[in-house]
Structure 1
Amino acid sequence: MNPRLFDTVLWSVLAVTGLAVLWLLTRNIMAIPLHVPLDPNEGWNAAHATAAALYPPPQALMVNNYPPLSFYLVRILIRHGADPVIVGRWVSLAAFLCAGAGIAAVLRALACHIRGIACAVLFFAAVLLIGSNYVGIDDPQMLGHALQLAALLLLLRERPVASALLFAVSLFVKHNLLALPLASAAWLLLQDRRAGLAFLLWGTAFALAGLVAFQLGFGTSLLGQLVSPRLSSFANLTAAAGHLWWMILPGIAIAGLWPDRSALLCALYAAAALGLGLLFAAGDGVDANAFFDLAIALSLGLGLTIEGGRWPIMAAASLLPPLLFLGFHFQDNNYFFTRSFAAESARDIVFLQLRPGPALCDQISLCLWAGKKAAVDVFNIGEQIKTGARDPADLTSMITSHHFKVLQLQDLDSLGPAVGGAIRKNYRADHAGENGTFLVPLP
């Protein structure tokens, strides 16, 4: 294609994508201060950030299978009574913006120019805003990615010890972010074995120091906390793979990169991200965030392809599938905030407030906003029951005795068949809507 024509096409696509990203980002920002549950993770993270015991004992009905640093950050920021869900959302939004800046900085360090950087950042933003609901929700995922991109930038600037330290810190924010540190270590080993081994040793030392500090501070193993039982299935994996429509064109585009050190880094990162993403996606409850590393890797590859790949037009075309998906599926998008949903959530919070006594909420944020404590980690306790790791008798007894004065559940069987049966025998549905079914005890 004629270079001038290509520039015209590219900047046109970038302009349309930029407008879509700006619109979606504005929408997400406007929802941040509202008491509307955007994701079940929000209340769960907020509950642990405010809990007296960050890691409850095994017999408790709350489970914490995340590392501790994000909870401590939110605790610091809510010292003067701020809402932990809202604070967590602002932290997540800031981390998303920092991740975008991190992609730009990494590409700049790889000698990429403005066209490639713009393409990369907009692809990353479009995939996350259109294909997930993680931009601006209370979850540490984006904070972990932002820290890892900063660690990669340090590595590219030949500061391997500082990079290894920051990679280790990021794993104590979100433990499933393994793709970039592993790819970075492999990349360095393939170029300079001695430097790669030193980077691995420093990273391992920092990670082990963190594990020891955790053991001394909490009296338990972090690795033991992270492996909370959950079901896995091939159906989960195939369902997740079916949502990777956005990776096809950029995957083809970056295959045309000339084989140099930058292309090697992107290839190793993308391969690790895809493999680990599919591995994690087999588990129950794993969301689109399992493939955010893949989105970042492909973003970096697109930036390089625009600048010097064999198929830059394919890189530019990679921005079109997210735009088409947005156009055809906006009403079905997983970001479901509307004015009517906000009004319904306000009524549901009042409904919970008006029922004195303990409540069991699947959307823990609703309970927190109603002034009630987080009583049961529905997902993790449900997975423990379904895998046979936990006896449901105690929870069934609490249901039978009407210990909880109100229940809010998306699925009555989410805590296993025994508990689900007890709920049906001892509670009646008061109303149902976008926030699931609200149940009260039978007389």
Structure 2
Amino acid sequence: MPEKAIVLIDGEHYLPVVAAGMAELSKSSSITAAVFLGGTEKVTDDADYSPLGVPVIFGDDPVKTMLEAIHKYRPDRVVDLSDEPVVSYADRMRLASYALAAGVAYSGADFDFRPPDFADVVTKPSLSIIGTGKRVGKTAVSAYLARELKSSGLNPCVVAMGRGGPPEPELLRGDEVRLSADDLLGFMRQGRHAASDNYEDAVMSRVMTVGCRRCGGGMAGEPFYSNVVEGAGLAEKLDARILIFEGSGAALPPVKVDASILVAGAHQPLEHVCGYFGTYRLLLADLIVLTMCEEPMAGADAVAAMADGIARIRPEVRLVRAVFRPRPLEPIASQRVFFASTAPSEMMERLSRFLEEETGCAVVGASPHLSNRRLLRADIDGAPDFDCMLTELKAASVDVATDVARQMGKRVVYCDNEPVVIGEKPEALREAALALANAVTAGKE
């Protein structure tokens, strides 16, 4: 069977030329309709489109008109036979995002985008945590969600994928065993990446986790390679009531889920979230968490602009604004602390002051270089004497921060990054996330 296609056309081309282009496409595809995007230079108001041989759909909004045709004719592919000035680069990315979100490929003369392949292998209620890039707080939001689901009795399992994940899916029973710094050092010496996201989730939230790996990430988020489908199979056999699939960077978990939570950073360029294939990720979201909503990461105007941009694309989806604050897993009162983080250097003074005020410790040294081993070692070497290494569990937290601190005879405490809601009641994120989780659970059980 030939592939079914609809075509995008414009009035900057003579109709006989459009017909010739469609005839060429017809050699490989079955064209069911054409969508007119606009342009008037080479068509008249009473133009006869019958030579095209297919229905022509008109409308004021190109995206809405394309979606109308997609929903009516159910094509496999949208083929763009238009060109600038009717459609700009940004317009094409927007059209592509909406086509992909509708499950339809989008292609043209020298480009070809297809929807990511989400394997339909999950039978348990499921959520995905996806992001618009690295370091926007996906793992922190995932760990927070896992804790809240656990406390509500839903018994979650987190399936995390990362660029340092294991060759075979790895189960950690964080709900049964409390992993210590020495445990993580032992895993590291066995050749494991003991700061991978599944370790972070297990330690921070005390839930069962399955660690997976992925390599590469397409523009729409499909990994070039991953073992997440195998990880999903392992998670399906566990006694979890709900599965949380955690994305990596801007890459999406390659499994079909019941709902998605998108984590976007207010500090990112606006077009990265609301343009390019950020639009596609917004279209997948059932709940949006906008993080880093504070100076110096993002000023009030930048946060407002990002929220407005998101609302223009997904006005019906709940948006929660948040910042992150460190939450040590053990008491550190009266301790002289060295704090290691992946937070930007501009945030370290604020986070250190927060730790001192909230925990009663004294932060005598701090490093924002947890993801740069050479600089992290230099910061530790140059720090005043300290009692406790307080570190996030990611990047070089085990092979450098924990290892060096243990060699120095220092205590090691791990710290979570907890989302703190701003601009509305503190419980807003918890309530929105639990409502989504309960909805998908009710739909499956």
Distance in nm of label points 7 Å out along Cα→Cβ at positions 36 and 372 - structure with the largest value, from 1, 2: 2
Compute relative contact order in percent (Cα under 8 Å, 6 or more apart) for each of 1, 2 and report the one that scores greatest. 1
Out of 1, 2, choose the structure whose coordinates give FRET efficiency 1/(1 + (r/R0)^6) of positions 124 and 284 (r between Cβ atoms, R0 = 25 Å, to 0.05) equal to 0.80 when calculated. 2
A value of -10000 was computed for helix-only ellipticity at 222 nm (-39500 (n - 2.57) for each DSSP H run of 4 or more, over all residues; to 500); which of 1, 2 is the source structure? 2
Entry that produces 4.7 once distance in nm of label points 7 Å out along Cα→Cβ at positions 28 and 148 is calculated, selected from 1, 2: 2
For 23.0 (mean count of other Cβ atoms within 10 Å over residues 164-171, calculated) the corresponding structure among 1, 2: 1
Quick check on the output: 1.8 is distance in nm of label points 7 Å out along Cα→Cβ at positions 244 and 300, derived from one of 1, 2. Which one produced it? 1
If mean projected area of the Cα convex hull in nm² is calculated from each of 1, 2, which structure is the one that comes out at 23.5? 2
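Laboratory data are not the source of any read-out in this text; all were calculated from the coordinates shown. Just so you know, these numbers come straight off a predicted model, no measurement behind them. Cβ atoms are built from the backbone, for glycine too; each structure is taken alone.
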